[in-house]
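Take a look at the structures below.
Where a number appears in this text, it was derived from the coordinates with a stated rule and is not lab data. The structure displayed is predicted, hence computed values, not measured ones. Cβ atoms are built from the backbone, for glycine too; each structure is taken alone.
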Structure P
Amino acid sequence: MCALPVSRPRGLPLAPEKFQHPERTVDGSTRARVGLERLETVWLNTGTLCNIECESCYIESSPANDRLANLSAAEAERYLDEIAELGLPTREIGFTGGEPFVNPALPTMLEETLGRGFEALVLTNAMQPMMRPAIRAALLALRDAHGDKLHLRISVDHHGPELHEKERGPGSWAPTLRGLRWLAAHDFRLSVAGRTCWGESEQEARRGYGRLFAAEKLALDAADPARLVLFPEMNATLDVPEITAACWGILGVEPSAMMCASSRMVVKRRNASESVVVSCTLLPYDPRFELGPRLADSLGPVRLNHPHCARFCVLGGGTCSVAG
């Protein structure tokens, strides 16, 4: 049976017996799993260091958190080589952090990625690390050489400064808009990432972002989910239903729509001798989702044994890769 009907009311703490057994949910049902259908996106986590510290960052990025170390260009190239060696259908390399532009190797990694014909997606707050003169020069050179193959997604947590700064800290609104304006003025391929935790409907949020884009003269369509990505919230401490094998049919959701059907992420743990592959961008720390040091080790199915699997992916419809 599907575990959805036995969930407790929203807002209660997560029952400690949930998400424990790898094969069974708490009511004894078969836990859902997702097979890797096509490795379209390989994410490279550039490290957890960030220029700011958000109130509810799922990866706990901050100026002091180096729990995930800076990935080196050589380590990134090893995975690009492996994609070619295995003949994988990967078309997109994603860069996330932390703040990717804090990692000094990012321009080199982007040049190598784009030079091999991949698309590159960078998740950034567009603040001071990106706006350093040397970084801006490198970005302009990459844009000139590769055009829309380079895609930057800017985190704007709300369409108004008050709630954006509630999450990202005082003084974070103006620098983000400066970076966004600079990217738009220089014709970079852009999208914006917002959040759905503010008590607005999706339609209200999109209208609000539409007003912001119009005021800033940004050529972004807030109604287009590829240009404005609205992420569901992630809170692993709150109750959420476990997902069973029967839930796919009950919910009308396809396993192929889950991130772990088409992506994996590379992380380098602090003091580790080598980088490893994990199931997705949401689970960099949980050892149950560590799949091995090579992409070849990561091609098997993933059991949906974490609250994020349920709340963000299955029930929230969230994905970090490019839509469409």
Structure Q
Amino acid sequence: MKATVIREFGPPGVLVPAEAPRPVPREGEVLVRVAATSVNPIDAKIRARGMGLAPDFPAVLHGDLSGLVEELGPGAGRFAAGDRVFGLSGTNRGPGGALAEFAAVDERLLAAAPRRLPLAEAAALPVAFLTAREGLLRGGAGRGARILVQGGAGGVGHAVLQLARAIGADIVATASDRHLDLLRESGAREAFDYRRPDLAAALAAAAGGEGFDLVFDTVGGASLDLAFRLARPGGGVTAIAARSAHDLSPLHAKGLRLDVVFTLLPLLTGRGREGVGEGLAAIAAAVDSGALAPRLEPRRFASAVAAEAHALLESGRAEGKILVTVDPSPA
């Protein structure tokens, strides 16, 4: 089958077209004819550094996928051949990533794709919306909760805004100046340029001087330190970029809860995979109801030029989730 692989870690150019063996679905797996995948920051990090998460070379990367069920492996019975599905391929520390014509996927990591979207566009949903959903659930977000979303224009941040709006939260968000209208359109009561010099004071004022019930930080580094400062006493912080050192004194002083979300953990450990499919089904239902929709980069990339898609992600100029089309024919 046709695939896009890496034979070494490095810049986007290490992604090259190649021929690869068609995977054979094992116990509990289905073979998916891949329609599309999308580029997540973790994909670029694995490509560049491995991070202990990469398959053996020549490695087929990417977790997000959508496509059609081609065949069932032994013991698989949740889907039938021809079903439209989306979900996560178990690419890390094993074969079968989504940058290929076919991927063998644990059926617990899949759900029926939303009917409201073209099948290829469903590939933009899994990592971003699963991360957002888990972070809000673990953060205890509910109707009326005062939530700050830092990095609200990114893939996860935009998903958080939509999910928080759907539950009736009171949302404040940050992004670059050119995305402030997007934040407001997506449900933020107030939107702030993350580069403004008085950002901490402005956000504190937006919380009425009482702090936020939950700060969902998608950025990390200094932004995560700011999250600790802005959460109310007894409140919570959800982080998705926490591979850094921080002073935890503010958490102790205010009795804060810190939840770190790593969506790929069930792929790595094998634990909690049932919950992935359940989360995907909930996301698909919300999409079909009109409550959620992915924000997509207008440019589309064929899998043969996946390197260009990675370069765009790393440039910071993408205007939404970047889709890489593997098979343009499935609908």
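Summary of values
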read-out	value
Structure responsible for 2.6, with distance in nm of label points 7 Å out along Cα→Cβ at positions 49 and 297 calculated and labels P, Q on offer	P
Which of P, Q leads on FRET efficiency 1/(1 + (r/R0)^6) of positions 145 and 233 (r between Cβ atoms, R0 = 41 Å, to 0.05), largest value	Q
Test item: log10 I(q)/I(0) by the Debye sum over Cα atoms at q = 0.12 Å⁻¹, for residues 153-248 alone calculated as -0.44, pick one of P, Q	P
Source structure (of P, Q) for Rg/Rh (Cα atoms, Kirkwood Rh), computed value 0.98	Q
Winner on relative contact order in percent (Cα under 8 Å, 6 or more apart) once structures P, Q are ranked, highest first	P
